[in-house]
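Pasting the structures here.
Bear in mind these aren't lab numbers, they're just calculated from the coordinates by the rules spelled out. Please read all numbers here as calculations on a predicted model, not as lab measurements. Cβ atoms are built from the backbone, for glycine too; each structure is taken alone.
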Structure 1
Amino acid sequence: MSKKEVYYKDYLQLDKILGAQELESEKAGVEAHDEMLFIVIHQAYELWFKQVLYELDSIIALLSKPEINDNDQTLQIVVHRSRRIIEILRLLVDQINVMETMSSLDFLDFRDLLRPASGFQSIQWKELEAKLGLLYENRHGKEYYVSQLCPMDVDHVKDVEKKTNLLDLLNVWLERMPYFEHPEAWADGAKAKPEDHPFWAEYREKYTGGLLDIEQGNADLFDKTVFGKGEDDKRRLSAKACRSALFIYLYRGFPLLHLPYELMVSLVEIDELMASWRMRHVNMVFRMIGARVGTGNSTGHGYLKGAMDKHYIFNELTQLNGLLVPRRDLPELPKELEKLLGFRG
């Protein structure tokens, strides 16, 4: 049976894609040259959102496995696809440069014809935030969150929020790491309470000993983050997960910890790039419409700035950087553990 030849235009369905730009200004008989740019940019955003979600879904599936061997290709694939998401997000931030070639008057030529359509109605962006781990209760402006959506999209977003997200999977993955329960490395210390474990007892002493007078409150932060003392329900990463993450940050030079470190750094970078996108968006909207409300009747610049400040997802990983000590003060690891972390166990 001969294989049907594939033709470029048909394979990419270019007739559909290139015919999908219907200008409201043309329908209204209004001259608005930049509406084409506006549509193409937002369609490109949605296509890239689709690719990011495709990569993210595969990462979630891989990290949902009951067991993950940090020395096989699973974690390599997760890190690789995380880096791809990062490059796409960089592209999305840079794409605002093209949008900013449109002036405020250019936008006003067709802005009122778009109401009440708004970027706030992007289901894929909301889905991306939810799958990464942004919870409904942590969202800025919850009153606007689903108010502008059609009932079908409201149901879809709520369904996504009920499913497993990447931040929760990260917590489970970090909690499974066995570095402090290794019986040959720590002997009786493997069964001790975290604060009495020989490694953490020594590390806390090193950390608190290096604090300035004005930083003494950080000792309480250390105990809360690493030992769970006075831990509140708002933290998404458990004390056990934070101990593993902090250990990975400290000893990332060991081969076995390289990929776990790269994964955590990638997640923090995704957070930063999403915040950068929001910041660029905030500044662009303020330049374009000033203090006016958005086309979807949100507070425009005010809403976007609030979301930028509040919608960090992996900030608990970032905060661990405040609990590090200089390399020269790192506790010396037992030889048995060094062999394990060096692939020679």
Structure 2
Amino acid sequence: MPRAKSYQWWMLLLLMVGIGLVACSAPPVAPPGTQQPAKQPTTAPPAKKPTIKLAENPWTGSQVNVAVAKLLLKDKLGYPVEVVTVDENAQWPAIAKGNLHASLEVWPSGHANDVKQYIDEQKVVENAGALGPVGKIGWYVPKYVVDAHPELATWEGFKNPELAKLFATVETGAKGQFLSGDPSWVQYDDQIIKNLGLDLQVVVAGSEEAILASLDSAYSRKAPVLFYFWTPHSVHAKYDLTEVKLPAYSQACYDKAPAGGVDCDYPPDDLFKVVWPGLKEQAPDAYAFLKNFNYTTQDQIEMIADVELNNKTVDAAAQAWIDKHPDKWQPWLP
């Protein structure tokens, strides 16, 4: 019957179309013997690293320290870094609160009270270990003076009136001149000269710049000059200077200062670093890096001289040091 045949033909056609649709929607079947690719697990994006905030104090040594740390934290550990210029006294409460994470150059002789309050008693700031450079005030002469008169390498040489007279000026008459700086600086030179019986007279230059100008003038003439200065400083890269050896520093000696009894050398300042204790948990590898951060006085002077004598930017001086000394900074990396 034509009607029955037509019905059967349509049913066959619908069945064939259905099979085709199923075949098109099914996933492809790998040939026998081939391995199905593993399903890739979904991974969370890496956590964003916190910004490390470093305190920069207003002197070149502090600035180059911070620049070296900033460049390595960014390039080697992937941390964003913010440099905050801050007074050395104001940084302590900021670090205690975690508003700053670290300061890389603390001079202990000027911060005994801060160390006692924030580190020893409240324990809200952590001593992160030695920076490496040693800060030291002392008496200096150009090396050519000691070459000509070896006795002047120590204070005993200045007990000889004839040798002391080599440093005489119109202002000091027969006595040798000892050139000091700003009257507000920590200095005991009048006491040292009097108590050691030296034939010298203190003349106040008034500033660091004035001392350096007098040194420049004397050096150009190879003239004797005796002056108050310190390290680290770029002047030690510019000129060959000798520190005059005074009697060894002791706390007992400095206890006599109020009575005018100091008769010894200035104390060395072993510069150190401080960090916010919470950094250890918040950024453990940055914390470890800052704890490991350590180099020599000469390393720091090299960078200070690049800035102050060679007119490099602080970042350029720091990068030059990093490029030259990978053996020194690579051990800092955790």
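If helix-only ellipticity at 222 nm (-39500 (n - 2.57) for each DSSP H run of 4 or more, over all residues; to 500) comes out at -18000 when worked out from the coordinates, which of 1, 2 was used?
It traces back to 1.
Taking mean count of other Cβ atoms within 10 Å over residues 153-160 as the quantity of interest, name the structure among 1, 2 where it is greatest.
Top value of mean count of other Cβ atoms within 10 Å over residues 153-160, among 1, 2, belongs to structure 2.
Given a computed value of 2.0 for distance in nm of label points 7 Å out along Cα→Cβ at positions 57 and 89, which structure among 1, 2 does it belong to?
1
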